[in-house]
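Once you scroll down, you'll see the structures, which are given as structure tokens.
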Structure I
């Protein structure tokens, strides 16, 4: 099963969705604004990647965080902050064959789904 995580109004998520549809790849879409990010799901993301890669430091959500949080992003602080504000995660996140891919690039998706 393949799942695309993001928010519906994100341009990069829209590009990924369009690419997946054009290439007849069946995915489930998980919208962070409509569905709750669970502790278990976030733990899975962290196991498959790292906070350094998962957190979108260019996002408005990140820029609006208090400095005491931005300057103290330990595992516990990052975990609690992302659970409270899932839009801190880079988008889209693609979970395919127990691998997590961050962002969208046409060439990367071609490689991921080459054997599909």
Structure II
């Protein structure tokens, strides 16, 4: 007995398409409102991951795949993000340790003496 391919209603795709426009609007508003610093980059990254999640889940049909395939595809990037976070955390620790051990730099550049 042959299995038939599962058909998803087109309304799902149109809803996600609309949501992508809404999230993109908010992403552009971050630039328009001229947010600065960590808030700007946090919002940009959040909107980027939300849009990528919608695209992967719906348009790439990941929502309807088996758990094993989801883990095989999404596991390595998640592991890389965790490792990158650990490296940045370690870098902050090393920087703080060096400042504590060596102290703040008080060296000021000297101007050459003219005779």
Structure III
């Protein structure tokens, strides 16, 4: 019996490799800080939703997502050199607001704590 689904293993591998590509090759000093937080693979492993957290203003989030989606084909080609799969997934980038939401909740909890 398998403990992990193949899609979970492939998702984690792709998340790791995309993080490296963004950190080493695509980081621009003008862009906001981008962190790959997760990858969701379709059951057929032909599509990958890459979730990123972006520190910065709403405009910086939008421009970072647009920039990443515009180079997704290039990122996909770089991944093909590192990850061997029969069919390589199409990559799309999406904003992951969970980090910002978590920081907001922490701030609210600190405020409640300070009141008591």
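Just so it is clear, none of the values below were taken in a lab; they were calculated from the coordinates. Keep in mind the model is a prediction, meaning the values are calculated, not measured.
A value of 37 was computed for relative contact order in percent (Cα under 8 Å, 6 or more apart); which of I, II, III is the source structure?
I
Among the shown structures I, II, III, from which was the value -16000 of helix-only ellipticity at 222 nm (-39500 (n - 2.57) for each DSSP H run of 4 or more, over all residues; to 500) calculated?
III
For which of I, II, III does Cα Rg over 2.2 N^0.38 Å, calculated from the coordinates, equal 1.07?
I
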